[in-house]
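Structures given as structure tokens follow.
Just so it is clear, none of the values below were taken in a lab; they were calculated from the coordinates. Small disclaimer: the values here were computed from a predicted structure and weren't measured. Cβ atoms are built from the backbone, for glycine too; each structure is taken alone.
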Structure I
Amino acid sequence: MTDNEKLIKQCQKKSSKAFNELYKNYASLVYGICLRYTKDKAEAEDLMQECFIKLLSKIGEYEFKGSFEGWLRRLTVNNAINYIRSKKVNILSEDVSEYEMSNHEMDSNVISKMSAGEIVNVINQLPDGYRMVFNLHVIEGYKHTEIAELLGISDITCRTQYKKAREALMALIKKNNE
């Protein structure tokens, strides 16, 4: 049994010391995911706390099948989606008229010269719906059918949101580099 498995088993037995250790080990991972789904650090921190509260209540359901990190990622993403839904905003009907929706040809050198922080900042400029679909597909690796099911939308709506997110992202990158 690995040290991580021992730690998780202790958390399942409600050990606060073990939970604090688990928090230290995974806080940056959970925070990074939360930051991708929210627009500011304070909101991401609030969401991260909610995720760890949810983790505390759900850790007994972890069955040691697959990686714990994958299980935690899924729990965090689902919590982020629910958090955004709770804001009572229809994430897929936002005004995106400020983005030029045309075929943008992007020099790959422009993106390769950007830092990870700059890329995250550009992604954070996307409307919530676009950002969510983009993150779920590109960063988290979900398939469009899985995203559609998670968000309660059709597969074609998901694919359209992703296409528009890419177009908006290219327009923002172009605008930021002018």
Structure II
Amino acid sequence: MSKALRAQFKHVGIHVTDVDKMVDFYTQWFGLVKTDEGNGPVGKGVFLSSDPHEHHQIVFVGGRAPGTPSIINQLSFMVEDLPALRAYHERARNEERTITQVKSHGNSLSIYVLDPEGNQMEIYCETPWYVSQPVSLPLDFSHSDEEILARVEAAVRANPTFMMQEAWVKKAEQLMAG
């Protein structure tokens, strides 16, 4: 049996119906910057990134037939902390975006919102805790940040797989070292 090759995941390409509309939304919502564009064999493509060391993290390519459903489970965007997540939740509500889920995974707090073409976006912030996934607990923004974090911490500490995030990272580093 041969040893697995190693590759680092870097970006995703998505077929869309309206490239310009999607570029406008993702640059306005997430601060992504258009790094390149052009026409290829399947249509117009626009490249976006938030990292100057990455030519692109997302490329939107025309070619998705109007009215076809999204096949994307989610595109995930991490924010710095709970106040930033709360701000995204408020923005989604103010813009009347479809919010499909608001929940705690224990190791992260997430809102799920649909983009203009119905692709689900997860916007999340990490917590200092780890629990084995999947976890789906209620997250209620009517509570203060302190109360939300206290409730999440109490729930994850009751989970038999609980550990601090740093301990899980050490385990993951050992696992990935082979």
Structure III
Amino acid sequence: MIADESADEHRRAAPAVLGFAILTVSDTRSPGDDVSGRTIHDLISQSGHRIVDSNLVRDEVAEIRAAVRRLLELPEVDVVVTTGGTGFSPRDVTLEAAGPLLERPVEGFGELFRMLSYQQVGAAAMLSRAAAGIVPMNGGIKALFLLPGSPKAVALALEKLILPEAGHLLGQARRVQAS
């Protein structure tokens, strides 16, 4: 079997409908003007997945970490997507808050995201600390994606990376090892 057939086989065996939670990290946004959070919500809904929860927190390490943990602990959540706080300004602390929860980082996510971003914004793409990984929680495996706060960036990440591969990622991470 060639590699493409194997990946396609894995995708067919992956969960088709996932439960998503959305967390916007911002000191300046409110639910009424959270364009990135709304963009994530709309793209997930249009793809046929479920939105389980959506929330907004300030750029504070303890608040971000607590909110991410709470969302990951929800039994119906498979994937948590955050937006905001992944740059280099002093208040950008999402990676510091949620990064330690990533038991197995998906390095390729950040690399591919920055490559795709480069095509849109040029060298400024290197200023993104977008990241992803899997998190063991309550006896299960969840996926966590940390995205920038830009609506264009979240649309790019969702359309090109997360929605096409989240089920595949979780299907592989949740496979039972043959003994």
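With distance in nm of label points 7 Å out along Cα→Cβ at positions 18 and 122 derived from the coordinates and found to be 4.5, which of I, II, III does the value describe?
The read-out comes from structure I.
Work out which structure the value -0.37, -0.63 belongs to, where log10 I(q)/I(0) by the Debye sum over Cα atoms at q = 0.09, 0.12 Å⁻¹ was derived from one of I, II, III.
Working: I: -0.37, -0.63; II: -0.41, -0.70; III: -0.29, -0.52.
For log10 I(q)/I(0) by the Debye sum over Cα atoms at q = 0.09, 0.12 Å⁻¹, the value -0.37, -0.63 is produced by structure I.
Among the shown structures I, II, III, from which was the value 4.9 of mean projected area of the Cα convex hull in nm², for residues 34-81 alone calculated?
Source structure for this number: II.
-9000 is what came out when helix-only ellipticity at 222 nm (-39500 (n - 2.57) for each DSSP H run of 4 or more, over all residues; to 500) was calculated for one structure; which of I, II, III is it?
The correct label is II.
For which of I, II, III does relative contact order in percent (Cα under 8 Å, 6 or more apart), calculated from the coordinates, equal 16? Numbers along the way, then the final one.
Details: I: 21; II: 16; III: 27.
It traces back to II.
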